[in-house]
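Down below are the structures I want you to see.
Here, each number is a calculation from the coordinates, and none is a lab measurement. Not measured: the values here are computed from a predicted model. Cβ atoms are built from the backbone, for glycine too; each structure is taken alone.
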Structure I
Amino acid sequence: MNHSITDRTKHGISAVLAGERRGLRAVLLFAGPAIIASIAYMDPGNYATNIQAGAGYGYTLLWVVLMANLIAMLFQALSARLGIVTGKNLAELSRDNFPKPVVWVMWVVSEVAAMATDLAEFLGGAIGLALLFNMPLILGMAVTAVVTYLILIIEQRGFRPMELVITGFVAVIGLCYLAEMLIAPVDWAGAGLGMIRPEMPDSQALTIAVGIIGATVMPHAIYLHSGLTQYRARPKSKADRRKLVKFSNIEVVLALAVAGMVNMAMVIMAASAFHQGHSEVAEIETAYHTLTPLLGAAAAGVFLVSLIASGISSSVVGTMAGQMIMQGFLRIRVPIWLRRLVTMVPAFIVVAAGVNATDALVLSQVVLSIALPVPMMALIVFTSRRDIMGEHVTSLPVRAIAIAGSAIVLTLNFVLLAGAFGMPLPFGIEG
């Protein structure tokens, strides 16, 4: 990855750290890493799980989206802090501190997660293009492959141009869902209740909930964020480092809040449009075709535009993360075109085998949720060590919350696997 920044940006960051520049423009110099990471929280896997959640269960599972987003905020903030304080990313620290067998297992699990991620992102962009332009899905995949590679080339000019491109995609997705909220007949009281009242109607809802966790808290985003901050600015003093951590925390909260609102808007749109009378809607294609007669062609078109923007941008970010994971664990750098080719091959295999695209999207999110504890636990270990973090070691309350977040994910995964193997499910849930 190209970690260079322009001289203008370097001088601007130095001036802010020295206290010579203040205000909004000064803060914007530090914006970028969390925005790039936030794309992982608005990828097509979210569309698939959120449509199923809203259509099948109305506003009932909104609390899961909110909980997942809060967990994501914490872990992205910790990941960013790790990169700022140590100058290394999570994969590099894992390679340097864990036994070699553990490192190899972590790398394999992370690569599987990266491929599952790209499956969702790649398919999502292709589905959107295929529906919008009435083209075969395979052709949509080919177009997605070309566009994402062209965007990845921009990264060779440094990460600032890439940050601006990704910010543009985030703006498109956000504006699309703002428009959807204005079009859809939302029961705001019901939506508000769904955010604060935990409820799990049945085992299918549990499967979707685990998918939401997997689609929201992303393994590759946890790895990537530490890498995006490790080279961004070189603190010359402890005071500089504190300022960088402060700016990073602010950006994480803002960027992930936007991502969380987009996710909630997806569920709310699906609940408003489909739950009464069309609760069987579980696929992106069906959602598009059903939206047209229910809310009009404009709503359906906006939905597809946001899906295409999500698929292309998240696929770019996923490839960046995969590159960083491989470099960090193995010290191996492969050409970006080869990395792009390797991660998109499974998507072509899935489509060629005739697997339902939306089913593949949801399954990929479950795979991600099962892989997620690996980087989560590694991040907790490193940020809890004073010899690595110094004065920025996590406090006991923060550590306890992070462990609780990991425990929630592990518990959901155990329940999901128990149900898959026919074991009795806890919480009184019936299949």
Structure II
Amino acid sequence: MKDKKTVITYGTYDMLHEGHMRLLKRAKALGDYLIVGVTDENYDRSRGKLNVVQSTKKRMKAIESLDFVDKVILETHKNQKVEDIKKYDVDIFAIGDDWAGFFDYLSEYTHVEYLPRTEGISSTQLREKFDLIKMGIVGLGRDTQAFIDAAEFVSNVKVNRIYSPDFLAVKKFTKNSKTVKYGHDNYDEFLDTSISAVYIDTKLTEHYKLIKRAIEAGKHVLCENPLALDKNELKELLMLAKKRKVLLLSALKTAFLPAFNQLLKEINSGVIGEVKEVRATRTSLYKEKDYPDSFMQQGATNILSSYPSLLVNKVLGKSKNLTFFDQGEDGYDVSNLIISKHKDGAIGVSRVATGIKSEGDAVISGTKGYIYIPAPWWLTKKFYIRFEDEHKSQVFNYEFEGRGLRYMIAEFASLIQRGKRKSKMLTPSDMIGINRVLLEYNERKLKEKKSKKAKGSR
């Protein structure tokens, strides 16, 4: 016979307030031993909860500081509640009455108690006290409207201005937009407005100068990758952002997807053993030949290599050397097979192509098993962990609405609100490693061009 009655409850506990405290005290009053599960931010985002301000670590510390809480655990996945109830021999599962009926299925394992919540106070109300992040859009790219639509799902973010040197295009866009009402064809004038952050979606050649001017104006910057096409320019931008104490982040949405981050956690847990090879393919029928005067800005490598490089670098770390097998067409690299070598003999195999369509999947091979991400892997929703013994295989499924942009915007806004200048999901070191591929490729092609020119002049 148990001498203690165990109660368990779960929550996000963002910006711990009196309402949380009262609910937890009611839960504790139901028994003798209170276990509190704090929901991991990645799991929260997978459920569509995008507006959490505080980090998981900070929220867990806040709950751990409560003297009436006996144990704090981290909630990371959908089926954990049943697992925890069995593991800790729980007598009562308690949760706020706004979830009434939702957790009735747990009554098969324990008693379920719905507790009345405190009216008039919530984390949402507290979050509203944060300053509104006013964002401006730079450029009229393919993702511009999708970005604006996704931003509406993130609290404390408002996109209301756009800049493009094409005055007529800006005028037409603002006329037809429900949210963006202010248009500018002068960049300095645009930066002088009340916006605190910008999203840049323009031609690759323009990124460096636009980012630099925005940082110098004290704006946080979220920019489509690559941030720069030259190694020194990239380092300059990162140093400048650090000096001006603003956030500079690559808009690689894959890095912020809940499933992608869960995948990395599974790999780090050692579930497939030591990773020996990462293979990823990214192709597109769209050929972005917008730059007739310079080979550096054209081709599959500059347009698409950031995505496979993200996966390879996140899993295998910094590469020791790179080998390129590119196929050119009128100065345009139609495809490129990129082989990278890493520590302990691991290799990365990245294939990119434009004007060619191939299966856009990815495979991460380990000494115990492998992970398969079906196409399109860069919009990671599902992945499989597979072993020699098929009965041990697992599948992870994280459905999400839209095109995945809202998770990236949520992380960007959360970092600004927290006063952070680095994202754990995409660190400055990550950005340097990811961009190394295209920067080194461009450098080699430039040397080849100069060599041919020198030989021709003899």
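General observations
- Which entry (I, II) yields the derived value 1.00 for FRET efficiency 1/(1 + (r/R0)^6) of positions 156 and 324 (r between Cβ atoms, R0 = 35 Å, to 0.05): I
- Structure (I, II) behind the derived value 1.02 of Rg/Rh (Cα atoms, Kirkwood Rh): II
- Read-out relative contact order in percent (Cα under 8 Å, 6 or more apart), computed value 36, structure in I, II: I
- Computed -10000 for helix-only ellipticity at 222 nm (-39500 (n - 2.57) for each DSSP H run of 4 or more, over all residues; to 500) - originating structure among I, II: II
- Each of structures I, II was scored by percent of Cα pairs over 17 Å apart, for residues 372-411 alone; the highest score is held by II.
- Answer label among I, II for the case where mean projected area of the Cα convex hull in nm², for residues 172-219 alone, calculated from the coordinates, equals 4.9: I
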